[in-house]
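Every read-out reported here was derived from the displayed coordinates using simple, explicitly stated rules and does not represent laboratory data. Quantities reported herein were computed from a predicted structural model and do not represent experimental measurements. Cβ atoms are built from the backbone, for glycine too; each structure is taken alone.
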Structure 1
Amino acid sequence: MEAKAQDVRDIVPYAKRRSSDPLLVRIVLIGLTFGIVGILVVVPLISVFVQAFSRGMLVYWKNITADPDTRHAIFLTLMVVPVAVAMNLIFGVAAAWTIARFRFPGRTILTTLIDLPFSVSPVVAGLVFVLLFGLQTPMGAWLREHGYQIIFAPPALVLTTAFVTFPFIARELIPVLEAVGSEEEIAARSLGASGWEMFFRITLPNIKWGLLYGVILCNARAMGEFGAVYVVSGRIASQTDTMPLRIEKLFQEYNTPAAFAVASVLTMLSLVTLLIKVGVERKLRQEKSRNSNLALKA
């Protein structure tokens, strides 16, 4: 009954506000919103594809496949992003579990540090990795002596991409784990389940949609990373150029058809990610509605 009353209280203010808003205000705000989104989002996206296909499909396909540097940039992006997302998946689950399940000194500081990449410029992040793993540093020199290279090599791309994206999964999972609670996990452990059994049979099913949502956001951000990767890559063709770097290089060379062709590939990958994100959001809403209905029946 209390939940139903709360639902009514939530609906009534909205209904009053909707009926009291002047029609002109609603029309202006809706039109302004659609206008800004159209100018800043829709028109640029359409322009990318118009420019990419302006010389025909054959030229478009040639711009993507004929240049070995472009092919390598696409391949490298599709290699770096999954590795960075996998690293953040492991870190995000561990960090979210730690923050949601344990109380310890420094918990607030840890939560703040997880959010640090949101406020630090990607260029600054790239410089930090150069100062840490560059050949002029003790660690960089030690790695070089043992046959390893981080800066101006693919490992630097993975590390910087993981750094700028690692808050996404953890930040999505922390509130989900806190909302789910630990009662089912405690019950599973008391019945003799191991830690891994508890996680895969109890915890993971409860957080799966939030986890997938975080992975999608992390993937979308990783594919378009430019600033940090620009600093640590050295922009070496067929070695450390990712798609964003390749687009910038082609544009600087005044090869705009090829630049827009690569940009269209990156845009299509982003649109696919967006469609998956919309599907996951719908699943999250359905699951939330189902849980609310079960709570009302209880």
Structure 2
Amino acid sequence: MDTKSFFEKSKKQLNILNKKGWLANISSYNNEYICPLCLNKFTAEQMDELSQEDAPQDKLGGKRIALTCKKCNNTCGSSMDCYLINRIENYENSIFIPGTKRDVKVKVADKTFNGQLEVCSDGRMIMTNSFKQNNPTLLSEYMKQLAEDMALSIENKNKKVDDTRLSVALLKNAYIILFAKFGYTFLIDELYDTIREQIEKPDSEVVPKLWKITRERMIPDGVYLMSDCDGFLVSYTIKKNIEYYVLVAIPFPTISFDEIVAYLTTIGPNKSMRLKEVTNRDYWQDESAVELLRKEIFLEKGE
């Protein structure tokens, strides 16, 4: 994506919304870019303070689809994104996927050494130990004790995981995907301040769990309207070595998070979720598309 082009199309949409009086909670808008996460404004001269945002994370197969300020981008990377990536890596290391390598701890007799375990495509596993990662003298001494069919204790070096923070990373991905498709059209509404607060405070539980992750693809990636509830369902794929499919429910501005949670609890074997695809229009620069979308999600009743 091109930063300047994204800046310009965002500015055009914001001017459409401002002309219609739909930027009531943004004071004195004057052709700036608004970070979708913190809602801070940036002029064209401050464009170098913006950063291209991946959703999902680039290490999980995502692409750059939006702009956020560098502060938000960097904070999200260290406060939540890394824990989602770590969770995927820890899981995949535990199931010995052919063609992968991972750092491990190897116990030989009464000593533990750092090593690397490679899982070959034919099912063989190859262990290597580096003198740089261990005491060379001690490693050499203990390697001499190895014998054929000798049992070794191997432990994966799992990375740190925080389930609350990785949950927020999944929510943030869906929010950015919505923003990339619709821009500020409705996300500027104060209801979404709650989502922005959750992203700002990833160690707190501001928003209830609205996502599901599975190894079975249920629907193609994209943004859907939930027919029986006022909300969106965002579907996206994350991948390290294998694919995982994520579904995230995001309410319209007209209903609460409690209401959408209550609806989601009714979905099960005896009741499926009815969905319809969002009409493919230019919601960034087509004024009529912006108006129709706002009417569809009931922001502009009677218009």
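A compact table of results
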| read-out | value |
| --- | --- |
| For 81, 55, 33 (Cα extents along the principal axes in Å, calculated) the corresponding structure among 1, 2 | 2 |
| For -25500 (helix-only ellipticity at 222 nm (-39500 (n - 2.57) for each DSSP H run of 4 or more, over all residues; to 500), calculated) the corresponding structure among 1, 2 | 1 |
| Which of 1, 2 leads on distance in nm of label points 7 Å out along Cα→Cβ at positions 224 and 256, largest value | 2 |
| Entry that produces 57, 40, 32 once Cα extents along the principal axes in Å, for residues 64-239 alone is calculated, selected from 1, 2 | 1 |
| Which of 1, 2 leads on relative contact order in percent (Cα under 8 Å, 6 or more apart), largest value | 1 |
